[in-house]
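Nothing in this text is a laboratory measurement; each read-out follows from the coordinates by a stated rule. Just so it is clear, the model here is predicted, and its values are computed rather than measured. Cβ atoms are built from the backbone, for glycine too; each structure is taken alone.
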Structure I
Amino acid sequence: MIVCYVIIFSIQFIFLVNIMKEEIKMNRVKKIFAVVLSVLMMMSCASLFASADEKDATLKFGDDGKFTILQFADIQDGYPLMTITKKLLQDTIAMVQPDLIVLTGDNISGGSTTTKVITHAAINEFMRIFEKAGIPTAAVFGNHDDESALADKDFQMSVYESYDCFVGYNEGDAIPGVGTYNLPIMSSDGEKVAFNIWMTDSGTYNTENDLGGYACTTKEQIAWYVEKSNELKAANCGNPVPSINFQHIIVPEIYDALVECAEGTPESIQRGDKFLTLPEGVEGHLHEAPCPPDYNNGQFDAFKQQGDVLATVCGHDHKNDFVIPYEGIDIINTPGVGFSSYNDETVGSRVFVLDENDTSTYETYVLGYFDVYGEDDEVALYRYQAYSRTTDDLTKFVAWFKMIFAMIKAMF
């Protein structure tokens, strides 16, 4: 047994040295000490951190008229972040070269005993990747981020706001929740707001009524959205500013958008005594039943009324990946990117490409794990097998050896 542990440790060590050279600059003890020190400094010297107002948070279409958004859903890990997830984040960013990174909640897995120190360290694991890449980053929270009473959303937002690359902000007590805000994208000439991003805190678990289940965007948040949407419209000569809404939990209308099918239909789920699947012509995956709130405060209806939201985008359901047009608005689910929580072969991220010349539409696609690395990358294949939660134990064990041999072979 000791020999097995030594072998596995050696494999992991060599793996880390080869793919994360820049990440291993201090041992874990020094890292934890640095994290503790940074948290203490943040708590006692908060004024040293740049506030959202002090940063240049201007987002703008490029000279080519394009703006690219990279969405990461459900990293849902702690400290340390799994190496495979860390590398996937880095390599996806390098491939896409986005203008904005959007995190749509369950960015960490904040268990009930997670301290502020560990929470800070967990957020740092991915935020320093984005900081190093120099990519503006925005985030909303999910139902797992603040499950610890020791590190609530206000604290976590203060951690995010300490990074120069972070363009989100804590809107304060004016709106329920933490992290409901908007991010205007200016035209390439900087003269006007050409597009808008809504970031919505969809809450955690339902305390609004006795129905249980997940929380729903509140009426106060919806009223804020309508007011802000009208302000943007007024400043745009009375025309709605095209927008995309990002949040963690999917809207309840998802079950109206799915279509009934026969039992056993591929890419289908069961709800009550009915079987549902994606509408005809919709590509993607429906590998688990969507989990919206069990009640509805009218967010989707407000989007329709205002006429500015092209799509509402979520994560939450890790194994689902689809774009369903419904009553003039696309309902979008993006698969989880993390390997610590449940996933399957859909694991990856989503890209949105906006064109300043036609902001009435957008391009979107999913970048799965093997879209990033390709089927012929042996190291990536065995790394996936070694870390994937869908891999059986024997395959995992063998994959570690295959991975290290493939890495050695690639060196020569």
Structure II
Amino acid sequence: MLHAKPGTARLAPVDYPETPIWGYDGSVPGPTIRVPQGARVTRRFLNGLPQGSTVHWHGVRIENAMDGVPELTQPVVEAGDGFLYEFTAPDAGTFWYHPHERTWEQMARGLYGALIVEEPEPPVVDRDEVLLIDDWRLAEDASIHESFGALGDWSHGGRTGNWITVNGKAAWSLQVGRRERLRLRLANVANARIFSLALKDLEGWLVALDGQPVDEVQPVEWLVLAPGQRADLVIDAIGETGSQGVLYSREREGSFVLATFTVEGTARSERLPAPEPLASNAVPTLGSLAGAKRATLHMEGGAMGGMREAKMNGKKIAMRELAQAGKLWALNGEVEMPDEPLFTAERGETVLVRFINDTAWPHGMHLHGHHFRAIGSDRDAGPLRDTLLMDREQTVEIEFVADNPGDWLLHCHTLEHSVSGMKTWFRVS
């Protein structure tokens, strides 16, 4: 069972009070769910919160009825009610779960957890660690700041915090042996913060993105994770006994450490060779672009944007009135979920969607129920992903095979952008 309910967490140092949070089973993060590839996942969700909620299984190519999107795939689970989630986990990789009702508030209060689907033949590592990276906006007494719905957050870069945690801890650390090899499963579970990650005194390789193995294993220099994105790294502790390797984030205002790996003793006499690529999942092979179903998604709005009006409730509304209604972003000129899908594709049809970010802000666009490849200017396809970081004023095309029937959400995973207009849907028949 997954029981969403209030709890407390030691987020700030010990001279501060514990922080009241909302969590699955009352903890931050919620329980890590580990299953073998192809297994059936069954969890009864019980909503012990003071408001409605659901569970979305982020990145899983799931049965549509289990996707957890209110009014698109299921009704809201009201306070005190429950819902049985049951689905097959088709892909090995790093996934996670979180609410999809008032997500911008419920996730900021701590409601998320990891779903790990294990390969039949995993890579050779000594330990497999999940690191859920979050930022929190805390008040002076270490409580969660009640500034939800702030217009400045919604119209700019989203709700960013003043306190960073990994797995709910501000100083996450691990003791390792010299030459020990670890698999780090990183996930950005923040509302809006984009993390630019790097390693120091550790050697690492990127082996998967958003739960899907990369085609070629790559040494890690630095790695950008938008909200919702994940990355699997294989790292070696290369320092001498007593040294510390770190995972840190490079920010505009300076760098800060996310995780520390202290070397004590020796794990092995010689280092392991560089890792081999992980086995691919059975994601459909892309078809010809010549016959692809095509759609365009024009992203507008926000502070310093040029949007003057957009469609709401079937009528063109001026920007000032839209802002008063909390609708600040538009996709293809609409600020509400449209009545008609962005496109309808036949099952197995190749789809090409052109994203145009005509705003002054980056957006992590998340596609439900499928994985896609971004198409470069040279027409080469990038790695499989479910969340794409779009830079300001950037245009990118993505391609995928619409093989999963149902009505699927497509939205910005900066949660304040999504609730204030940046979401749409498509249909696979």
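Observations, loosely collected:
- Origin of the value 4.9, where distance in nm of label points 7 Å out along Cα→Cβ at positions 190 and 206 was derived from one of I, II: I
- Which entry (I, II) yields the derived value 0.45 for FRET efficiency 1/(1 + (r/R0)^6) of positions 158 and 390 (r between Cβ atoms, R0 = 35 Å, to 0.05): I
- Among I, II, structure where helix-only ellipticity at 222 nm (-39500 (n - 2.57) for each DSSP H run of 4 or more, over all residues; to 500) as derived comes to -1000: II
- Mean count of other Cβ atoms within 10 Å over residues 70-77 - highest-scoring structure of I, II: I
- Source structure (of I, II) for FRET efficiency 1/(1 + (r/R0)^6) of positions 150 and 174 (r between Cβ atoms, R0 = 30 Å, to 0.05), computed value 0.25: II
- Ranking I, II by FRET efficiency 1/(1 + (r/R0)^6) of positions 198 and 342 (r between Cβ atoms, R0 = 25 Å, to 0.05), the structure that comes out highest: I
- Source structure (of I, II) for Rg and Dmax of the Cα atoms in Å, for residues 246-333 alone, computed value 25.1, 70: II
- If mean count of other Cβ atoms within 10 Å over residues 118-125 is computed and equals 23.5, the structure in I, II: I
- Label whose coordinates, when mean count of other Cβ atoms within 10 Å over residues 230-237 is calculated, return 13.1 (choices I, II): I
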